[in-house]
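Scrolling down, you'll hit the structures one after another.
Taken together, the values in this text are just the output of simple stated rules run on the coordinates, not laboratory data. Just so it is clear, the model here is predicted, and its values are computed rather than measured. Cβ atoms are built from the backbone, for glycine too; each structure is taken alone.
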Structure 1
Amino acid sequence: MDMATATEIRTRKEVGKSSATATGTRTLYDVGESPPLGHVPRRMHAWLIRRERYGEPLESFQPEIVDVPEVGDGEVLVHVMAAGLNYNGIWAGRGRPLDVIRKGEHFHIAGTDGSGIVYKVGKDVTNVQVGDEVVLGGPKWDPNCPTIRAGGYPCYSRTFHIYGYEASWGSFAQFTRVQAHQCFPKPPHLSWEAAAAYLGSGLTSYRMLHRWGEHAVRSGDVVLIWGAAGGLGCQAIQIAREAGAISIGVVSDDSKIEFCKRLGAIGCINRTHYGHWGQVPHWTDSAGFRKWLKGAGEKGGAHAFRRAIWKILGEKRNPRIVVEHAGEDTIATSILVCENGGMVVTCAGTSGYSPIVDLRYLWMRQKRLQGSHAGNLDDIRGINELVMAKRVDPCLSRTFSWEEMAQAHQLMAENRHPPGNMSVLVSAPELGLGVSAE
């Protein structure tokens, strides 16, 4: 970015702030407006999910007006400038695999990622103050949990949950309530919409690659990444690259290969060239199992998929780490192609939750099947520092308007969204605002 462009963006940002201040104090502001700094209106616009309309995003997401939530001890109220989009919103709207509306609540506000400005802080909050520009991390927990007070990882506490998914008051609203530890410095070189797009997928990818002891990513490791052009995958490729690892992506379309290679992947496999996906035949079905391994007709099987990895690498070498999230259709292949003593780490089950796993490939070859969910504060700091240092890019591919919230999620649900991460403008009146450094 040249100096003239940076100056222009800063000028637009300040104009936006001054015009918002001129609106005075009201009980409700239009989307795209900002109240005077520190003034919290009584009501706000938000996209709500209600149990009676659980289903696909076009049905489950509806705009409504609700009260702004109160801030308790240790909590922060953030005026949301932009919000990131990820699969949590689709799961929330469908009501599965988790019914997100808790006892005593009548609606759910989704949105796990966001960027914004602190407008109010509760008692004992010391890490942020009114006026700070922040990005929001998803994990929250009860600090009084005995597990946490004893020094245990918050991720393993029964009180651990993901804001905007397992708990309401997410970022798809003009104001959002978070715990103070969820606020992290916004990278000054990013716009509001770019800053809102990376922390959820980046945090998940960072933990999957870095937090499993002897199976943490190392320089020279081969890493196979499913959905490499998606929000999770584009972050995983860059995190692996920064660790000195060699990544190979799995994509659904050849048009996505160049995108992945620009981020650091040495090559990609188009999964549509193979036909063995889905539930693995039972081990007693010898003929069916052999067909699954070798494939039939034009569509290759699991062994052919492994040979594609070798072809990209130029040697018969298997991935030490496989980054998974598809689940039911792919987990058996991931376990098969993983190196002996390696790890398949999964954070989701977008194709289903009940895979058939051939245990022979786990115990005989001493592989690890590891579940991973979000991360802790060290993981958030890890990915945020990489972005702050411009070593990892959010890969923002598209930003939607507030009115397009449901359509944006529907595109993602149908796998018709562009590569990279996506966001939606909330209180930022236009694209490109929020940049305060070149």
Structure 2
Amino acid sequence: MPHQQMRSAGHPFYAALERTLTTESFDAFVEAECARFYAARQGRPSLAPGVYFRCLLVGYFEGLDSERGIAWRVADSLSLRAFLGLALPEPPPDHSTISRTRRLLDLETHRAVFTWILGVLARAGLVKGETVGVDATTLEANAALRSIVRRVDGQTYEAYLRELATASGIATPTRADLAKLDRRRPKKGSNDDWTHPDEPDAHITKMKDGRTHLAHKQEQAVDLDTGAVLAVTLAAGTAHDTHTLAATVSEANAALAVVRAQSGAAAVAAQVVNAVADKGYHSNAMLVGLAAVGMRTYIAEPERGRRCWAGKTAERDAVYANRRRIRGAYGKALLRSRGELLERPFAHALETGAMRRTHLRRHANILKRLWVHFGGVNLGLFMRTRYGVGTPRGLQGRPALLAALGAALARVTDVLIAAWHRRHASGAHLRWRRRTETWAVARWSSATPVSRIAASATGC
């Protein structure tokens, strides 16, 4: 009997994903986009564009945060080698090759791959683009706070603290003295004064859990009709929401225009009509600007008390119109769906997809990975719609889920059968009791007075 090659549990998912990419001519598209970056005859053998972008998709589907981890995982899995189109004796791509290919390919090429995936979703009816929700989160930067330097002279943070300790009368300060001195200083982490020498794009930011790190701000625009991610932008960690929303909405409009032109899907809107966001995006200038371009806003309004609108007619009208919309039934429904559909891509891409902390530096490099990473989120939506499973781990957990559902169904069935038996037994007992009482009453009423007295005397 010929030897059969063993397959992992994740192989059916990657086989289905490969069929989708092949049907949509993914390799032909990326090779045409990357043709200008490849020399015809000189240089060592390079990494094919299709293999490179599949490696980044593997990073999302397998939850790998670094390119080194992607290379190790591909080398260790037969199903992933088949997904990349590598024969068994052929060596998998090294992490240095993946990194060099990422540096050589520009940001526009990675954005084009993200838009191409949106086109696949549009042809499947998963992109509408009329109502878009915007939200942002923080990504921990690949840089340590202890390595920051002063912008004016490049002095390190520890050297600066030692100077302050010496000026305050501590001749030879210890690390405990420096920590105590630093703890008492107000406004000690100003981004105007400090920066990281190797990661100037990151800002000192307070994270969601209360810790302070060098971080980036990642913002996304999600189609609230389908859950597809339409745009991804990156900014400094301390950038305010009201300053980044316009760029994200413009990015979504640009993506919709490209998708509408390439896919020919008439259901795709020409531009965003409704913008939904939380109260952090609420400002007079933002509402006036979006209203000027014909966009309806459904932005939650923070409690600001009584406001004075003297000389601010346009701002007043925009704020009141937004307030009227969010208080309606449709606006309340949109704000409820925002909490579900906007947090889901964050959970998929950053938590299970392991991109909460970046392993790359500079916004251009991080965005390259984010574009393909969120492209994987959209591919997962497509796979979930077509096959019922959006990740290979979801497919691996399907037998256990079915077994758990079967056990739960069996328990529910046992409870229902026991309840039916109790109800049936009690009903039969009641019917027997009623028949007995009816027979006794009939017998008593038909008896003679003498027999009644005799029966009552004898207790029968």
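If helix-only ellipticity at 222 nm (-39500 (n - 2.57) for each DSSP H run of 4 or more, over all residues; to 500) comes out at -17500 when worked out from the coordinates, which of 1, 2 was used? Considering all the candidates, the number was obtained from 2.
When mean count of other Cβ atoms within 10 Å over residues 31-38 is worked out for each of 1, 2, structure 1 gives the greatest result. Looking across 1, 2, the calculation of mean count of other Cβ atoms within 10 Å over residues 207-214 that yields 19.0 traces back to 1. Which structure, out of 1, 2, was mean projected area of the Cα convex hull in nm², for residues 47-214 alone calculated from, if the result is 15.6? Label of the originating structure: 2.
Suppose Rg/Rh (Cα atoms, Kirkwood Rh) works out to 0.99; of 1, 2, which structure was it derived from?
1
Ranked by FRET efficiency 1/(1 + (r/R0)^6) of positions 71 and 391 (r between Cβ atoms, R0 = 41 Å, to 0.05), which of 1, 2 sits at the highest value? Each step should come with its number before you reach the end.
Working: 1: 0.75; 2: 1.00.
Comparing 1, 2, the top value of FRET efficiency 1/(1 + (r/R0)^6) of positions 71 and 391 (r between Cβ atoms, R0 = 41 Å, to 0.05) belongs to 2.
If you rank structures 1, 2 by Rg/Rh (Cα atoms, Kirkwood Rh), for residues 167-318 alone, which sits at the top with the largest value? Spell out each step's value before the answer.
Working: 1: 1.07; 2: 1.13.
Ranking 1, 2 on Rg/Rh (Cα atoms, Kirkwood Rh), for residues 167-318 alone, first place is 2.
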